[in-house]
1. Tell me which of I, II gives -17500 when you compute helix-only ellipticity at 222 nm (-39500 (n - 2.57) for each DSSP H run of 4 or more, over all residues; to 500).
2. Supply the structure label, taken from I, II, corresponding to mean count of other Cβ atoms within 10 Å over residues 157-164 with the calculated value 13.2.
3. Given that Rg/Rh (Cα atoms, Kirkwood Rh), derived from a single structure, equals 1.12, which label among I, II identifies that structure?
4. Taking relative contact order in percent (Cα under 8 Å, 6 or more apart) as the criterion, which structure among I, II has the greatest value?
Structure I
Amino acid sequence: MDSASVTTSSTGTAATSAQRDNIVFVHWHDLGRHLSCYGAEGVDSPHLDALAAESIRLTNAHATAPLCSPSRGSLFTGRYPHSNGLVGLAHHGFEYNDDVLTLPQLLGGAGWRTALFGMQHESSDPERLGFDELDVSDSLCDYVTERSQDWLRARQSAGDESPFLLTAGFFETHRPYPADQYPPADPHRLGVPGFLPDARPVREDLAGLLGSITKADAAVGRLLATIAELGLDESTWVVFITDHGLAFPRAKSTLYREGTGVACIVRPPRRRALAGRVYPDMFSGVDLTPTLLELLGVEIPDSIEGVSHADAFLAGRPAPGRSRSHPVVRDEVFTEKTYHDNFDPIRAVRTRNYAYIENYSQRPALSLPLDIRDSPSALALDGSQDLPRPAKEFYDLRVDPYERVNLIADPQYADEIADLAGRLTGWRESTGDRLPDERTGNAIAREFMARYQRQLASDYAAEPERQLPSRRPRGSERELRENGRGERA
């Protein structure tokens with residue numbers, strides 16, 4: 001497509017090359033909504049707080065899955081993990097299905113220049129993701145920000161007026177939190193989220209996390225300053241999102257609110273003249289790609305399973321005396337987990353008021369992934385994490401936001417439970433969600449964990465900073481070199 005072409009969205013919105021907006025897309029690891037602009041106490045994140053104040057700040061956004069690759073895959077494809085193929089971690093050998101198109105591929109085909117710097121966790125072959133340019137050699141925030149700034153300045157110096165998608169992936173806020181890299185916060189002056197026990201190991205663990213947040217926040221501030229310096233804030237959507245919940249017990253790797261709830265901050269281009277506001281409606285990770293495509297005037301493929309919130313984003317603040325300025329786009333989100341460090345099949349649906357979860361295998365109440373199992377916070381658990389997990393769970397979020405009291409057997413909620421169970425079944429059927437049986441699922445998990453353990457035992461893995469693929473800030477070292485069949489995994 002040449003630079004003078006016109007693209008048309010599924011709703012008929014047209015955009016010429018002179019009008020087409022850019023996107024700077026910043027994503028962080030394992031943070032959930034743990035920022036002061038979302039109410040977290042003691043977090044020092046002034047640049048993201050300032051960004052949120054002038055942006056559309058989503059307060060009910062959820063990942064499709066509570067772990068890295070499946071959640072990120074949905075952000076970049078608009079399809080659920082069981083539909084796009086990323087039902088487990090990329091470094092465990094899971095990949096996109098051959099028919100999947102990614103956001104950079106879709107925008108690239110419509111005339112946008114696309115670049116990725118830093119973190120990606122969707123494929124062992126970054127070239128598969130469809131970016132024109134990429135550098136995944138280092139995903140620490142200082143390097144990623146410097147490369148992103150250089151790219152933006154070089155583009156400006158060359159007189160390149162084509163629209164662009166710049167993706168900056170930060171490793172920070174993923175465990176571990178080395179004190180020499182991220183000076184920890186004062187553990188006595190931070191707030192402990194209500195889903196965690198207020199204990200010394202938890203506070204010290206959170207202090208390390210807060211140190212990494214402050215470091216990464218400063219890098220975001222430098223990137224935003226460069227965008228403004230180059231005048232790109234007039235024509236650029238800035239999108240900040242996290243992949244899933246905190247890497248703490250009862251968050252990451254669960255389908256509770258703290259496992260799937262994410263921060264999502266979307267700043268419109270200045271020329272759109274849209275004031276910052278809170279967006280309280282339900283939003284799913286699969287909605288990001290169709291929303292961005294429509295905002296940019298690019299056709300949304302039929303294969304995308306998410307829905308666009310573009311019209312709602314552009315509607316602005318509600319008029320005086322009105323509670324909203326747009327129809328509700330969706331009133332439920334669906335979430336899933338199939339594999340993490342084991343086979344753990346779970347599906348859920350949640351609305352603003354209720355959450356309903358189906359567990360398809362007998363497992364402990366909390367199946368902790370390796371990074372959480374090794375954490376100080378895991379030591380503060382009271383033992384209830386080892387109790388049997390119920391087959392079904394139902395929570396009234398109006399009185400129980402941390403999903404502690406399972407009301408599945410309460411006859412008072414029979415109608416609500418039946419409604420959500422029916423929605424979940426309908427979604428699974430309409431999206432072709434098929435789970436392996438227990439024997440097959442466990443065998444698949446044993447195979448990828450055996451490969452993983454073999455890598456950890458190798459001479460390569462014994463070198464410094466190469467202990468766990470999912471914890472490595474160096475991109476080329478995050479993936480396994482082979483799957484079990486001698487192919488790249």
Structure II
Amino acid sequence: MKPAQSAYPAYLILALGLLVLAWSTVLGSSLPVKLGDLGGLHKTNKITATWLSNSHQPEEGSFSLQDMRQLTQYNLRDYDLAYAMEASTSAAYQKNQSPVQVLGVNDRYDQFHQINLRSGCFLTFEQENQQVAVINEDLAQALFRNCNVVGLEIELYGRKLKIVGVAGNDRSLIGTLTDKGYGTVYIPAKVLLELEADSRITLLEVETKDAGTTGRNTAVLETALASIGQDPANYKIIDYSVAVLLMEQENLLRNFVAATVAMVMLFDLLRRKIMDIYHFCRLRLRDKYWSEMIKGDAVRLMLGMAEILALVAVILLLWKLIRFSLYIPPENIPNELIDVSFWADLIKKGIQTRMQSAGYAAPLGEIQFNILNTIQNWNLFLNIFLGWPLFLLGLYQIKLLKEKLLKVELFCVVFMLAALSLGTALLWIIKMPPVTETGEMLLVFSSIFLAVVKRTGDTPAETWAFL
């Protein structure tokens with residue numbers, strides 16, 4: 001299987017293309033699942049409202065405990081909700097000190113976030129007024145040099161709090177990219193409001209009951225905000241049900257590209273098969289009648305028609321697998337495509353939003369989502385504009401070298417399987433959920449197989465002769 005020396009560059013380009021295609025396939029499927037894992041019990045069935053800290057009314061723009069009680073008892077009484085505020089200070093134990101991020105939260109916060117407790121328990125409703133804390137492993141190691149610290153006390157703002165739980169660190173790629181380099185402490189929101197006079201409740205998270213794209217989730221939250229006298233324009237609202245749909249849609253686009261490559265090859269094979277039968281019939285009809293040709297060459301004609309029907313069936317099956325309804329946020333769709341004022345207003349709104357968000361400190365969940373979304377965008381871009389061009393360029397170079405079809409097929413199959421195994425192993429290493437989508441794998445394999453046949457094989461008959 002070792003190619004000739006002159007063929008090494010072509011096989012290297014081909015291998016790089018296959019590597020990008022394999023990696024983008026396994027990574028793309030993993031990212032939406034990881035986003036769901038980071039969302040705790042509710043996964044992506046949640047919507048968040050984060051206060052834009054530089055709003056025109058800074059104090060009135062944040063939430064109060066009274067607001068949270070009103071929402072829980074009235075407007076959002078049928079919904080699970082969490083809220084949080086953030087502060088920075090130093091934590092101490094005896095002579096040891098360490099900078100920490102302090103999160104004042106309610107007892108439902110762990111239902112919306114991935115908090116893997118190593119020991120103890122998370123904050124409960126009964127502890128709303130108690131001096132208790134949950135710390136993470138980093139802080140436990142910094143202050144106590146071990147993680148068996150449940151029942152001990154740490155000092156925050158000159159007050160001692162009892163440790164009731166220790167949270168494990170996220171060792172995944174996302175956890176590493178969002179690591180602040182210092183520990184985290186979770187305490188009851190009411191306690192943090194007493195300890196830090198300038199702290200404000202800035203994050204509200206609500207479970208969603210509509211997984212579609214109707215906007216119902218956003219309407220429910222905006223109505224709730226208005227009921228407590230808050231302007232929704234002063235908050236950054238993210239519906240994670242829609243966010244994960246858009247992320248998964250990029251996987252569907254990637255599959256669409258792979259299947260399109262396969263369908264182009266299949267249409268070409270179909271055209272060639274039809275032309276073969278056409279020329280065969282013309283040749284026979286020079287000296288035979290239709291009835292004589294059908295009677296004498298019935299088997300060959302039946303086999304040819306069976307091949308055509310099989311190709312049509314495969315094309316229809318591929319189309320059924322890849323078709324989907326493209327979702328575009330309604331606010332980005334004009335009533336008329338040629339509507340200068342709409343696009344001008346859209347650009348103006350974008351500029352105003354960026355100006356309003358200047359200095360905006362996104363919460364951890366939003367930062368994680370932004371990182372995952374950025375990785376997914378780059379993953380799709382590299383798949384379309386690097387993976388496929390490299391693969392097709394490698395095939396073109398191999399065709400010029402007149403390499404044997406069977407040799408190229410074996411190389412692609414073996415290297416693709418190795419690349420998929422390597423990609424899966426890499427996901428395990430970076431602590432990302434390895435997700436195997438059989439349909440996606442088959443689409444990529446079929447596209448690669450057909451592209452190799454088309455680029456390096458001369459005719460369908462010769463292709464099957466090799467196999």
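Rule-based calculations on the coordinates, nothing more; no lab input. As the structure is a computational prediction, the values presented were derived from the model and not from experiment. Cβ atoms are built from the backbone, for glycine too; each structure is taken alone.
1. Derived from the structure labelled II.
2. Derived from the structure labelled I.
3. Computed on structure II.
4. Top value of relative contact order in percent (Cα under 8 Å, 6 or more apart), among I, II, belongs to structure II.
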